[in-house]
Structure I
Amino acid sequence: MSPSSRSERRAPDDATEPTIPATTGTRLKAVSEAVRASARRPRRRHVRSRRWLGRLLLAAPPLAVLATDLARRHERIFALERAELVFYLLSALCGLLLWVPLYAVATRARGIARWPVRVLLVVGALLAIGGQVYTFDRYQAYMNHRAVLVGTSFLPSVGQQLWFDRWTFARALVPWLLVAIALPAALVRLAPMRNRTRGWLCLDLALVAALVAAFVSPERGAEQGQPPDVMYVSAMGQLARARWDHNETVERVHPGQRTPDPVPRLVAKPTRPRNVVMVITESVRAQSVCVEYTPDCKWTPFSNPIVRDRIPLTQMRALDSTTAISLAIMWSGLAPTESRKALHSAPILWEYTAAAGLETSYYTSQNLLFGNSGLWLGAAPWTRHVSATMIEPEATYETGADDGKLLEYAIADLGKLKEPYVAVVHLSNTHFPYKVDPNLMPFQPQEEATGPGYEHEILNRYQDSIYLQDKALARFLEALKKRPEADRTVTMYVSDHGEQMREKGAVGHTGTLFDPEIRIPFWLDAPAGTLTEAERSALEKLRETPVTSLDVFPTVLDLVGIWDEPGIARFRSAMPGQSLLRGGSPTDQAILMTNCTELWACAFKNWGAIRGTKKLIAHQGERAWNCFDVGSDPAEQNNLALEECGDLVPLAETKLGGRPFGGRTL
C-alpha cells in the first residue's frame with residue numbers, strides 16, 4: 001500500500017475537534033459582547049459622573065465668593081430694596097457668566113488659549129477676590145470704583161501700606177490663589193474640554209460678561225451693592241472710563257497748588273505777650289493718651305508730668321478722620337464742606353501771621369510728597385521750615401521721618417525765630433504702620449497685622465508707637481521749658497484725627513466717623529501770666545464740654561492777637577468756629593462732619609452731623625443713619641431713634657449729597 005493511501009485512511013482519526021454548529025458559535029459571541037458591554041456601562045457612568053462633577057466644580061469659585069459675601073454681609077444684603085437686590089443678583093449672575101467659562105477654557109488639555117486664561121484666573125483670584133477680602137477685613141467695605149479712583153492717585157503709599165501689612169494681605173490672597181492654580185489642573189484630569197468650538201464660545205461669553213460688569217454703572221444699585229469680584233471688575237471699568245473722560249474725581253482727588261487771597265497788613269494785639277508752639281500729631285485718639293494729668297498715666301507717661309498744669313479739653317472732636325481735611329480746618333478755619341475753590345484760595349495760618357509781621361516755622365516729620373501736601377503748602381510764607389525728606393531722604397510716605405530727630409531739630413532751631421513767634425511742630429510716626437522701637441515696647445504682644453484675630457496685637461503696636469513718640473515729645477517739652485522765652489510761650493497739643501482699632505469693625509481711619517476715629521486729644525499748657533484770668537477761666541470751663549476742631553484756628557489767631565483785626569473780617573465771616581479763649585462755639589450749633597470733600601476725595605462715602613453730644617453718622621456699607629448720644633453713651637453702642645437727632649438728618653442729607661449708603665432720601 002502506498003504511503004499516500006495510508007495517509008488518506010488515517011485522516012478521519014487525526015481530526016482534533018468535531019465541527020460546532022453555527023447557532024452555538026453565535027450564542028457564544030453574543031455572550032462575550034454582552035459581557036464586554038456590561039463592563040463598559042459602569043465606565044460610561046463613571047465618565048458621565050466625572051464630567052458632571054467637573055461642570056459643577058467650574059461654578060465653585062464664583063459660588064464660594066457669593067457664599068463668603070453672604071456670610072459677611074447677609075444683614076446688609078437682605079436689607080437692600082427690591083431694585084437694589086435685583087441689581088445684586090444680576091451682578092452675581094454676571095460673575096458666574098464671567099468665571100465659569102474662563103475656568104472651562106482653562107481645563108483644555110491642548111491649545112494656546114488655556115495658558116493666558118489660567119494667568120488671568122490667577123490675577124483675578126489675587127485682585128478681584130483676595131484683594132477684596134483684605135480690603136473688607138481692614139475697612140468693613142469692599143474696594144469699589146470710588147476707592148480705586150482715589151487709590152490710583154497715590155499708589156506708592158498704597159504699596160507701602162500693603163507691604164507693612166503683608167502677612168494679613170498674604171493670608172487673604174493665598175487661599176484664592178491656590179484655588180485658581182489647583183482647580184484647572186484638577187479639572188484637566190477630571191473633565192477636560194475637548195471641543196475647540198465650545199472653547200471659543202466660552203471666551204466670547206466671558207468677554208461679554210466682563211464688558212457688562214465693567215461698564216454698567218454701579219450707581220444703578222446700592223453703594224457696595226455687588227458681589228466683591230464683580231465690584232472690582234466694575235471699578236476697573238469705571239477707572240478706564242474716568243481716565244478716558246478726564247473725570248475730575250481722577251484729576252482732582254487731592255489738594256492742588258493754592259492761590260491764596262492776599263491778607264492786608266495786620267497789627268497783632270494779644271492780651272498778653274506770648275509765643276505759640278502748636279504740636280500736631282497724627283492718628284492719635286483721645287482714649288489712647290493721658291489728655292489730662294494723671295499720676296499713674298501709662299499711655300503717655302513721659303510728657304504727662306512735664307505739663308502737669310496743662311488745661312485739658314476732653315471732649316474735642318475732629319470733623320473728619322482724614323489728615324488733609326483736618327489740617328485744612330485747623331489751618332484755615334473753614335468747614336470741610338467748603339468748595340475746592342474756597343479751600344484753595346483761603347489764606348492759612350502762615351499768611352495771617354506773615355501779614356502781622358510775626359516770624360513763623362513749620363517743622364514736620366511728614367513726607368510732603370504724600371497726597372500733594374507739599375504742593376498745597378508750597379506758597380506758605382513761613383520763616384523757618386524742615387520736612388521729612390530734608391531730615392531723612394528715604395522717609396516713607398506713611399510714617400515719615402523719625403519724630404525724635406524732627407523734635408531735636410525743632411528745639412535747636414527755635415532760637416532762630418524772633419519773638420513773638422508761632423511754631424508749628426507736626427509729628428507723623430503714629431500713622432499706620434505705627435513706628436516702634438524694638439527696645440521700647442511695653443505693650444505686648446504686638447504685630448503689624450491688621451486682620452481679624454489680631455485686634456489686641458495691632459492695638460498694642462499702636463500704643464507702643466504713641467509711647468515712643470511721647471518719649472521724644474517729653475524731651476522737646478522739657479527743653480522748651482528751659483528756653484529763655486519759656487515763661488511767655490503757650491504750647492498747644494492736638495491730633496489731626498483718631499484711629500479705629502476694630503471697635504467698630506475696621507482698622508485705621510478715613511472710613512467712618514465713630515468716636516475712635518474723631519475724638520482727639522487737646523490740651524493747652526500756659527505758664528502763669530500768659531493768659532488773662534478770663535481766658536484761663538473760659539478754657540477751664542470747657543474741660544468736659546463738646547467742642548470741635550473748628551475752634552482750633554480761631555484760638556491760635558486769638559493767642560497771637562489778630563482774631564479781632566478788622567483786616568480779616570471778611571475771612572472771619574466764612575469761619576464757623578470761635579476762639580476757645582472766649583468759650584468756643586455754642587454747643588447747640590449743628591456742625592457737619594465728612595471724610596468726603598472737594599479737597600480730598602473719599603474712598604468710602606461717610607458723613608453726618610453733630611450738635612452738642614448728639615451725633616448722626618453713617619457710611620456706605622450701612623443701610624440707615626446712626627444716632628448716638630456720646631455724652632451718655634461714649635462707646636456708641638445704643639443706636640437711638642432718629643427723632644433724637646432732630647434736624648441733623650435733613651441737614652446732613654441736604655448739605656452733603658443725600659445718604660452715604662444710597663442716593664434716596666427719607
Structure II
Amino acid sequence: MPRDPRYDILFEPVKIGPLTAKNRFYQVPHCNGGGYRDPSAAAEMRGIKAQGGWGVVFTEQCEMHHSSEITPFIELRLWEDKDIPQIAKMADRIKQHGALAGIQLAYSGINGPNLYTKEVPLAPSALPIRTFTNDPVQARAMTKKDIKNLRRWFVNAIKRSRTAGFDLVCLYGAHGFGVFQHFLSTATNQRSDEYGGSLENRSRFVREVVADARDEIGDSMAITLRISLEEMVGDLGFSNNELRDFIAMHADLPDLWDLAHGAWEDCSGPSRFKDEAAQQPLVKGIKELTGKPVVGVGRFTSPDVMIKQISSGTLDFIGCARPSIADPFLPNKISEGRIEDIRECIGCNICITGDMTMSISRCTQNPTFMEEWRKDWHPEKMQSKGHSENVLVVGAGPAGLEAARALAVRGYDVALAEAGTVLGGRVARERTLPGLSAWGRVADYREYQLSQMANVDTYFESELNAQQILEFGFQNIAIATGAHWRRDGVGRQHVVPMKISSDMRLYTPDDLMNGSLPTGNVVLYDDDHYYMGGVLAELLASSGANVTLITPSAYVSDWTNNTLEQATIHSRLAEVGVNIVLNRGVTEIATDHIISNCIYTSQTSTVAADAVVMVTAQRPNDTVWRDLEAREAEWQDAGIRSIKVLGDAQAPGPIAWATYAGHRYARELDMPDIGDALPFRREITELQ
C-alpha cells in the first residue's frame with residue numbers, strides 16, 4: 001500500500017552539521033538494562049531500530065570517564081581504549097542499515113556515587129549526591145584544574161567515539177543526570193567564580209567543551225546537546241525561560257538541540273499521567289531561537305501528531321524512546337502505508353524497570369525487545385511452523401492473544417477459545433480503570449492482527465473443560481486462562497489466610513472491575529505494591545467513598561518507583577482525599593473494623609470500616625491445565641502432542657510477562673528439546 005502523502009514530510013532528509021539524516025525519525029538515547037554487561041544484546045537491539053527505518057539511532061548514556069559512574073545501574077562505559085570494541089559493534093549494527101549512529105557521552109557528576117571505582121565524585125559545587133537510592137556520599141567541588149581535566153576527558157571520549165565509528169556525539173545535560181545541566185542549574189551550581197552566577201558564566205563550561213570538540217573532530221562528526229527543558233528545585237534550577245535565553249545566546253553552539261525535561265520522571269511520564277506530546281508547551285517557540293535543527297520527545301505514537309510537530313514548526317525531528325521500543329519498525333510501517341500494523345507504546349514504563357532493577361529490559365507490546373541477540377528474535381519475522389499443523393489456545397488475554405498471533409504468523413492453524421464475549425482478558429477490564437485506557441492497545445493491536453489472518457478462528461463464550469479439549473483433536477494446546485485476585489489476604493505479609501469475619505463486605509480488584517464498588521468507609525489493603533492498589537483507591541475516592549489505603553511498604557505502590565510514577569501516584573491519591581497509611585499491615589478483618597499492625601513494632605490499632613478491598617496476590621486459573629495434566633495418559637489417543645500452561649495461568653505477573661510468555665510459546669513450539677542448555681545467549685567476560 002502506498003504511503004499517505006500527508007506523511008511525506010516525515011521522510012524528508014535533514015542536515016545535522018556536516019551530516020544528513022535520511023528522515024526525521026530520531027531514536028533518542030534510552031536505557032535498556034544491558035549496558036557494559038550485555039553489549040551484543042544492546043548492539044543488536046539498536047541495529048534492529050535502524051533496520052526498521054529510524055534515521056538516527058543513539059546509544060544509552062555512556063559513562064565517559066571512570067571518575068563518574070552510577071553503579072548499581074548498568075550503562076555503557078568508555079573509560080579506556082579497551083571499551084572501544086563493544087561500542088564499535090553498536091555503531092556498526094546501526095550504520096549497516098543507513099542510519100546515523102550516535103553516542104551519548106555522560107559525566108554524571110553530582111549523580112555519580114562511584115560505588116564501583118571508589119573515586120571521590122566531582123561536581124560544580126560541593127553537595128550530597130543526588131541519586132534514586134540516596135547514597136550517603138557527597139561530591140567535591142571542582143577546582144579550575146578539575147574543570148580543565150574534565151574538558152580533556154571529554155575530548156578523549158570523543159576521540160574514542162570517532163574511532164568506534166559513531167557519526168554523532170550527544171553531550172548529556174538533561175534529566176538531572178549530566179554535568180552540563182549541573183553547571184547550568186542554580187540548584188547545583190553555587191560557584192562564585194567565572195563558572196557560576198550569571199547564565200553566561202554558568203554556560204561557560206558547555207561552550208568550552210563544544211569548542212574543544214570542534215577543534216578535535218572538525219567536520220568528521222556532528223555534536224548534539226541534550227539539554228533540560230525545565231528543572232526547578234524550589235526557587236532554584238534551570239527554568240524554561242532560562243533555557244530559551246541560553247539557546248538565544250548560543251543559537252549555533254551545537255549542530256542539533258535535543259530537548260528533554262529536566263527530570264527523568266517528567267520526561268518519561270507514564271500514560272496514566274502524561275498524554276502524547278505532553279512537553280509541547282515547553283518546546284513551542286524554541287525552534288525560532290536557532291537555525292539549528294531541534295528534536296523533542298513526547299511518547300509520539302500517532303503519525304498525525306508527528307506531522308503536526310513538524311508542520312507547525314515546533315520540531316525538526318520526531319524524538320522517540322519508548323515508541324521505538326514498542327515498535328522498532330514504526331517508520332517503515334508509516335512509509336509502507338501500514339499504520340494499523342504499528343504496535344503503539346502503551347506508556348506503562350515497564351521498559352524503564354529494566355534499568356531501575358539492573359536487569360534486561362522488557363516491553364509489554366514488543367516481547368522481542370532485548371531478545372534480538374539473546375534469542376535471535378526479530379520483531380517482524382518468525383520461523384516457519386514445525387512438524388505439527390494446529391494449536392488450540394484457551395484464553396484470549398495478553399498471553400493467549402500474543403500466542404495466537406505469533407503462532408499464526410509461523411503458519412499454524414489456530415483456534416482461539418475465549419470464555420467471555422470480548423478479547424483481552426485482564427487488559428479488557430484494566431483499561432477501564434483511571435488512567436489506564438492506553439493499556440488497551442495490547443488487545444487492540446493483537447485483535448486487529450488476528451482479524452487479518454485466515455488461519456485463525458476465534459470462538460467466544462467457549463469456556464472449555466478437560467474432556468472437551470481431549471475430544472477436539474487439536475495437536476497442541478496452550479492454556480492461557482489467566483488468574484483471579486485472592487480474597488483471603490495471602491500475599492507478602494501473610495503466607496496463609498488471615499482471620500476474616502464473614503459479616504464484613506469484602507471485595508477484590510475483580511469485583512471492582514466488574515462494577516461492584518463499595519461505599520462508606522473503605523479500607524484498601526495493598527500488599528501487591530504495583531499499580532493496582534493505587535488505581536483502585538483513586539477509583540473509589542472518585543466514586544465518593546472515604547478511602548484509607550493501608551500498605552506494609554514505606555511507599556504507596558512501592559514497585560512503581562521502578563516505573564518513575566510512585567511520587568505522582570502518592571500526590572494524586574492525596575489530592576483526591578485518600579488517607580494513606582504506610583508501614584502498617586492488616587492482621588485481622590472483623591465485622592466493622594480491621595486490626596492493623598506496625599510492621600516494625602507489631603503494635604496494633606483498629607480502623608473502622610464498612611468494607612475492605614483486598615489487593616494482595618492472584619491465584620492462577622489453572623484447573624483445566626491440572627485436569628489435563630492428570631489425564632496425560634490419554635493425550636496420545638486424543639492426538640495431542642503437547643500441552644503448555646502460560647502467562648498468568650502459570651504464574652501471575654505484569655502484563656509484559658504474559659505477552660512474553662505467549663510469544664515464547666509460539667517461538668518454541670515444535671522446536672528441538674534443548675535439555676538443560678541455557679535458553680538464551682549471554683556474554684562472558686574474558687579472564688585476563
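If mean count of other Cβ atoms within 10 Å over residues 110-117 computes to 21.6, which of I, II did it come from? Please list the in-between numbers first.
Numbers: I: 14.2; II: 21.6.
Attributed to the structure labelled II.
Given that FRET efficiency 1/(1 + (r/R0)^6) of positions 86 and 302 (r between Cβ atoms, R0 = 30 Å, to 0.05), derived from a single structure, equals 0.00, which label among I, II identifies that structure?
Numbers: I: 0.00; II: 0.25.
Attributed to the structure labelled I.
Computing distance in nm of label points 7 Å out along Cα→Cβ at positions 430 and 566 across structures I, II gives 4.3 for structure I. When helix-only ellipticity at 222 nm (-39500 (n - 2.57) for each DSSP H run of 4 or more, over all residues; to 500) is computed for each of I, II, the one that comes out at -14000 is I. When relative contact order in percent (Cα under 8 Å, 6 or more apart) is worked out for each of I, II, structure I gives the greatest result.
Taking distance in nm of label points 7 Å out along Cα→Cβ at positions 454 and 646 from the coordinates of each of I, II, which one would give 4.4? Present the calculation step by step, with values, prior to reporting the outcome.
Numbers: I: 4.4; II: 2.5.
Derived from I, not from the others.
A value of -0.79 was derived for log10 I(q)/I(0) by the Debye sum over Cα atoms at q = 0.22 Å⁻¹, for residues 126-173 alone; which structure in I, II was it taken from? It would help to have the intermediate numbers written out before the result.
Numbers: I: -0.79; II: -0.88.
Attributed to the structure labelled I.
If volume of the Cα convex hull per residue in Å³, for residues 550-653 alone is computed to be 136, which of I, II is the source?
Working: I: 136; II: 178.
For volume of the Cα convex hull per residue in Å³, for residues 550-653 alone, the value 136 is produced by structure I.
Computing semi-axes √(5λ) of the Cα gyration tensor in Å across structures I, II gives 44, 33, 23 for structure II.
For structures I, II, calculate distance in nm of label points 7 Å out along Cα→Cβ at positions 182 and 486 and state which one comes out highest. Going through I, II one by one, distance in nm of label points 7 Å out along Cα→Cβ at positions 182 and 486 is largest in I.
Coordinate-derived values only; no laboratory data. Note that the structure is a prediction, hence the values are computed from the model and not measured. Cβ atoms are built from the backbone, for glycine too; each structure is taken alone.
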